[in-house]
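Undergrad: Once you scroll down, you'll see the structures, which are given as structure tokens.
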Structure P
Amino acid sequence: MSIANQQASSGNHLHRSSYPHLLSSLRAGGLLLANRGVMGAMHTRLETLDNARERIYAFYRARAEGEIGLILTGGISPNWEGRLEDDAPVLDRHSERWSHEAIIDAVRGTPTKVCMQILHAGRYAKHPECVGPSAIKARINRYAPRALTTAEVWQTIEDYAEAAVIAQALGYHGVEVMGSEGYLINQFAAPRTNDRTDEFGGDLAGRMRFPVEIVKAIRKRAGREFLLIYRISAMDLVEGGMDGSETIALARQIVEAGADVLNTGIGWHESSIPTVAFVVPRAAWAFATAELRKAVNVPVMASNRINDPQVADRLIEDGSADLVSMARPLLADPDFMKKARLNSAQLINTCIACNQACLDRIFSHESASCLVNPVAGHEIEFPFTPATRPKRLAVVGGGAAGMAFSITAAQRGHAVMLFEAAGELGGQLLMASAIPMKTEFSELLRYFRKSLETAQVEIRLRTKVTAADLVRDEFDEIVIATGVRPREPIIAGIDHPMVLDYPDVLLHDAPVGERVIIIGTGGIGFDTAEYLLGRPNAAPEFAEFVCEYGLDLTLRSPGGLTTAHSEKKPGRHITMLQRSSERPGSRLAVSTGWIGRQKLARLGVRMIAGVTYEKIDDDGLHVVIAGAPQVIPADTIVVCAGQESERALYDELRAAMSDGKIHIIGGADVASELDAVRAINQASRLAQII
């Protein structure tokens, strides 16, 4: 089985494997790396927070102590024009150095090496001073770039070299030059964004000159022993991008100019093809990395959607790559490599590629963290302190919040008893993991369940505990995590036999007809539509992904694109309705919502806004749309109209106990949006102080 076809189920076999290739050392340039694992560059925005130096140190120290072989920092601009946004970091002779000193201090005394990524945003820079090879505006930026003059291009090359030697003087082991993802260097290399007529434009040799001169300048000034990594765009995934032969020609020129390692980036940020979200199969881009590796004689690094040590090990074993970059997986679990070395991969807190607390927060101008690991980026707020007085705690509800609280509380020394009315733990996570393409949520369930076992939490399944039971058993404190129940809209006939709630469909596999109406276009409505049109519990398949998004596996076409098509025929006719007049799905997550909207549109799902619901009867759903009454025929109507907190037990206990002994977390506390980020964070923080 090819790496690209490895499915999420591989996590079930982690305990059988060791990872000799991933854990082997590698000489890269003048450095000996302890293993092949790399923490890829991430924008965290930690430098913008209070106690920033302390936060940066703690964040990087945790990853170094977790035994990752190499860390790449978030992108640092070599000059003022190239910064990503107004308050993004720049490193030149005038810059403050404290954040870099914190990073260097963090890895000191560990085997981990650290390289600073140099990133000039070019036309992606979100400020009015942005520049580019040409004055061609990016679709995703409101600012149009000013075209650099020839003299300014040469000065920018010198700025890269200056940033590299400053990084060297600070104590970095090397630098990575960001030449992918549609940033400035990529903009010079691709015909799409380079219409210059000087020596930095025109034919391939001219378009390659800018990156090649940068690598030459850095190598000349920093010397041979300083590690120089170049992140090359293995596939641009945009029209007017480079084709495979051009990419290989660039790679060879970059290596000849002095690069020690090639890292592979995939796709421009303006591409309509997802590259890191949960719909992307694990290691889907390994085929492109493998082609580059065959073309050069330096180590090549794979990246994007690699979150499993078994997959990482096989990439190295089969020759697809020499190193494996895992950015968000090191947010999810800083001890990823240590756990792999200890053969404890079942305890790895796996990145589920949801993007909710990392990319979505960065896009909202906040600092990054992680849904599955709220400690990420907040290490100084979560010092592990054993309980001064171990207590006997009851937790009611085995969903995300209840499990997260139980694990941390038990690890601190409390005796925890977890009650769950259902026959298995998981709550809303069980529904999420059933959605096609969201099966990575099953990895979070695996992690929670294994961690509960390791922490020796006592679990009582199929136990609907009452307030009287809890009071009688005299627990020191009680945590209510009873979750949510579906909100039932007030519509005449809502009790009709054709009407189902979303848990009936996602959890209980209730029969659903061919003509389906979904009331509600929030996240749960989109998930339900995908469930009904796809293969429940199915991980993304590589062949299907390639066809659906039109990927050219031969890499001969510009941008690596070909005609998209899908052999999947929708088995149901689905209409999604909402009361508000805003665009359906407009409140979905920034980084992944567009994927769901595009997918359902391709599958013929009809979405209607501004609907007034009148009644439900055997003829279907009677509505008023734009002032006109009509009937939408249906075999099944699925209600996805939000949820309400399930807090009856909490209210009953409040009447019987003092406030200090009872707590409420997760959906039981706040039901809106089924917010797992908030629920797990709230639960973990409470467990830290109880």
Structure Q
Amino acid sequence: MKKIILFGLLASFGCLTTALAQTIPPTLHARIIQLEDERNLNGDELAKLLKHASPKVRERAALAIGRIGDKRGTDSLIELFNQDQDTNVRAMAAFALGEMEDSKAATALSGAISSLLAPPHKREEPPLVRARVCEALGKILSANRSTSTPDLGIVRDANELAKQLPAPQTRLSADEKALAGSVITALMRLQVSVSVEPLTAQLKSVDADIRAQAANALARIRQPIASAVPALLEALNDSDHNVRANAARALGVSKDARAVEPLIKLLGDKEEQVQVSAIRALAAIGDKRAAEPLIEMGGRLCKQKGEGCYENLNRLLEIVSALNTMKVDQAISLLRELREVFGTGAYSELEIAIARFGEKEFFSSNESELLSGGGDVDQLANLAQGMGEIDSELSKEMLLMLWMAYYLEEPTIPQILRALAKLKPKTLPFLLRDGLLHKDHIIRATAATLIASSLEDRNLNRLIESLAASSKDKENDAKLAILAAISKYKSEMAVEAVKSSLTDKDHLVRRRAVDLLKQMNAGDFSRYLLTVQTGHNKLFYQRVAARTNKKVIATLYTDKGAITLELFPAEAPITVDSFVTLARKGYFNGVTFHRVVPNFVIQGGDPRGTGNGGPGYQMRCEVNTRAYERGTLGMALSGKDTGGSQFFITHSPQPHLDGGYTVFGQVTKGMEVVDRIARGDTIKRITIVER
């Protein structure tokens, strides 16, 4: 499923790539875009552009090499960083090296850190370069860190980076604030315990954005943060709602019982995103003292304004999930009320929570109603997830009936298969082997993932048969999942089956085959990672490049109102072109927002409505220097270079997404509509205006 598994990065510098197209010859720009799309350095063609007379060309070529990610380009980027005289070019070289994640670059960038340690009046590196160096080091070091104990080098570098943080009482200029943000995000990525103390100190910053970023980093650092708890408790009273929300989330990570009462008080915060963070934090801590206040809050929300249950759906589902983790008997009255209001099978969270109370409670509706599900496949999928939590013969029987009755309803079958896999009926092996030959590629992918845990010869034979049957799929979901399942056998037959995908037209399939064969100790087949055949001609790239100097406005008309976005063709030319083309074809008309995570993102663009669908093609990532702020439009992924039609819009700054997911637009009007969107709301149409 595509998810979105440094706000601090320079809002003022986020337009680095915006002006790139303005002074690059159109034909040359089209050629650079083409080489990026093909993941093709083409010998030294791009490297030569790093010596071009125009700094804009050098800057754009550096970004292209970083996006391609071929480590043969590392040396040329290091040379550019060390020798170029242009600040923007050097900053982009550092950014590109961060995208490469080549450990060789860490030494070169660490050398630049020495200039950061000098007193401010002696610093030689411009703020933009310093910030990009810190950002890049965070990416490179985290990508190459040990999977067990962090090596001393990372600890040393974390300490050096932490020294770049300003004293909390310092009034920051825009440049200093940008640098501090990049350091905080780098420390978050390094995930070492020595970063906890300097991050905690930044909770006292006079700048609210820095306080919010520090709390966010503590929530994501994946290290014990007990020493930060007193400061985080104090931050729950901060005047800035982002600080309060992030501090609440961090306290949930800490699981400190001292936070329970303050978090309960935060349920009444005036900002919904703070309430959401408090609910999740209480769920993470799991203290049953929070159950009654959550139940009362749920009842109150459901009675507000007559239609309160629907208007407050996002928070209600968060409360349901929290109560599910606490497993308190008094929650059942609220769950029954919500099921009655929304209808049986309306939401998976509700069905799973009710299932915790056993078979009798879950099957309180008559069986024929559950089977029919009102003719709604989403209801059936949600019911299946609930039944998967009840280990009883009735649940197995009902799921098997659903499988037989709705075998042709593709969006439903994956959830039924997953539920059956939890309950393990005797017929499960047969159902999974049957699913491997289903006409739908997502069902084949699901069956392959589930059957991988059982290493039987007949399963291997069926997997190989399924791989052959998937060879003509437009989407690669099934092939990737089947290859992963086959690789677990490590037999000669399995090795040969994986080798058969080395010549697949899809470069992602070839890449997966190469990686799996290395894991199977079958050898290095990197020679099969050839230039990508994109299917695009020069006219396509010329058209895409021509748009980079235009202003492109998209308006999403939804159930809740209109959302206006400015798209960024200079930063993400192919992503914008795809979005514009699909919108003008009416592709998004009637498609729902299938995923809503309050205070994080709303996500839509999947015609299946499950998070598994797409347009039948995939695009390369066009990672750029734009930051994920409130209202940023990004491309959803299930791995590198897997973008399609699914997009997301952020509710709040999300620095951990920077440099990993393509930013291709920003909300300019209608953010209040984004905040009101709930799961299942529909995109009526999208209009595009270019000028």
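Undergrad: Output the label of whichever structure in P, Q has the greatest value of distance in nm of label points 7 Å out along Cα→Cβ at positions 478 and 526.
TA: Working: P: 3.8; Q: 3.3.
If we compare distance in nm of label points 7 Å out along Cα→Cβ at positions 478 and 526 over P, Q, the biggest value is for P.
Undergrad: Quick one: helix-only ellipticity at 222 nm (-39500 (n - 2.57) for each DSSP H run of 4 or more, over all residues; to 500) came out at -15500 when computed from one of P, Q, so which one is it?
TA: The read-out was computed on structure Q.
Undergrad: Given that Rg and Dmax of the Cα atoms in Å, for residues 494-629 alone, derived from a single structure, equals 17.2, 57, which label among P, Q identifies that structure? Walk me through the numbers before you get to the answer.
TA: Details: P: 17.2, 57; Q: 19.0, 55.
Comparing all candidates, it corresponds to P.
No value in this document is a laboratory result; all are computed from the given coordinates. This one's a predicted model, so the numbers in the text were calculated from it and none came from an experiment. Cβ atoms are built from the backbone, for glycine too; each structure is taken alone.
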